[in-house]
Structure I
Amino acid sequence: METILLKDAQKIFTLGGEKVHALDGVSLSIMPGDFVAVMGASGSGKSTLMNIFGCLDTLTSGEYLLEGRNVSGMDKKHLADIRNQRIGFVFQGFNLLPRTSALENVQLPLFYNRHKKGLNPKKLAAEALDRVGLANRMSHEPSQLSGGQQQRVAIARALVNDPAIILADEPTGNLDSKTTLDVLTLFKDLNQQGITIVLVTHEADVGEHAQRVIAMRDGKVISDDLNAGSKPPIQAAPSPVRREAVS
């Protein structure tokens, strides 16, 4: 079953009395274990597509299925549950709480997940930080961490709820070239463990690290190709800590 299935997706905004098709008939699927880069210039529709994937916005028409469930008509409460439980977000600006330790930052999504009640949030957060190579930085605040380390904390926060997919919006935009490579290598390592990743970028050298590149222009998908030499997507194994579906 597809992690993401989009059918004839339309997103129309009205600006200055004119209709703008931010998404114009987009149909695509993303399977468990895929590592996909969505590329395009400003105004291409890639950020709108990411907002739809992340249940931060809704379609004007068409269908969006996440893990087989049509989320297009869900109310705000159910969409909030899905964002918390099934989607991990990574942003360009890290979005970490200052004067709060890495461990506490990673714990935050757990406090809103009723399916994790009764589990030890510190233990789960520590495991997520260890997974991204920051076991020795758990007590550090963001100001005590490098940009690359802060992004690793953000990735650990995205992982902690065992999501169906990680959505990364320009995750290397604030990083130098060496740190960018380190973060992309981490994404590739996580993908090799079966985690589904969708990365939005306007940088071709960043997109080259994904298995598959979807290029957008004027709200349409203009190409959807496997990267040369990329390995076939892994079939993600069922998670041992996954709880009942969002209700």
Structure II
Amino acid sequence: MRPVKEVAEIVVLDIKPYSESSLWACFFSEKYGLQNGIIKGGKKKKVKPLVLGLYEASFFRWSNSGLQNINGVERSVALEDTYNSPVKILVAFFVAESIKSFLNSGVEDPSFFFFIKEKILLLNNENRIKEFPIHFLSELISYSGHKPLRGNEKKPRSFDITTGVFNPKYASSKTVDNQEVVRCFYSVFYGPSILKNGIEHLVFDLLLDYCNYHLPGYDSKKSVNIIRETLYS
């Protein structure tokens, strides 16, 4: 069967040297989902793909192969505000690692591409960068269907990570009882958001713990410490 040339908008989630002139890329598209490919001559092309970038890719796709031959990439959206900011670049790596681990668990919903694209555009325009990873994780959790249970409590005082219940009747070793952190955590899901200066790192860590427990395969170990040191130290 002869390969059929395709053109698709992709988001690059990982990229590495493959040979003297080519690059290996992990990417996600609406039509074909999560895939790996080789960008022929990628190191020498005018447009060099970056992590969490949006591109129009032309490639050959075989029905019996998971490794795609990518002939070229062109920017589909300019993201100068992201790639001109060292801090936003670090956040982009964190977002890409989180998304890749989520997709590796077998997510096949094509609409997830638009979820990712929306977050990429939001990051590019974001001014309150310390809040971005927090809102990103809460929205990823909500998208996955693992949003914490709201309950009838108007003033959450504690939260159990394992059950996803606010003000649990019985505390466990995974119950968080810092009321200020719990209320901020609650607010990023159910609004209005009341993130307070000085405790963003605690809310971020609570979201990470929740992701690690409830989202199959979730992993951000490579980038999370850099995020903590850069944004929340």
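All of the numbers you see were taken from the coordinates with simple rules; none came from a lab. For clarity, every value in this text was computed on a predicted model and none was experimentally measured. Cβ atoms are built from the backbone, for glycine too; each structure is taken alone.
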task: Using Cα Rg over 2.2 N^0.38 Å, for residues 23-70 alone, single out the structure from I, II with the greatest value.
output: I
- line: When I, II are compared on mean count of other Cβ atoms within 10 Å over residues 151-158, the highest value belongs to I
- request: Using distance in nm of label points 7 Å out along Cα→Cβ at positions 111 and 135 as the calculated read-out, with 2.1 as its value, let me know the right label among I, II.
  value: II
message: Say we calculate distance in nm of label points 7 Å out along Cα→Cβ at positions 87 and 191 for every structure; which of I, II gives the highest result?
response: II
query: Looking at structures I, II, which one was Cα extents along the principal axes in Å calculated from, given that it came out as 62, 37, 26?
result: II
query: The value 0.75 for FRET efficiency 1/(1 + (r/R0)^6) of positions 15 and 167 (r between Cβ atoms, R0 = 30 Å, to 0.05) was derived from one model only; which of I, II is it?
result: I
task: Figure out for me which of the structures I, II the number 0.05 belongs to, where FRET efficiency 1/(1 + (r/R0)^6) of positions 31 and 183 (r between Cβ atoms, R0 = 25 Å, to 0.05) was derived from the coordinates.
output: II
- request: Please state which of the structures I, II yields -12000 when helix-only ellipticity at 222 nm (-39500 (n - 2.57) for each DSSP H run of 4 or more, over all residues; to 500) is computed from it.
  value: II
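Out of I, II, which has the highest value for relative contact order in percent (Cα under 8 Å, 6 or more apart)?
I
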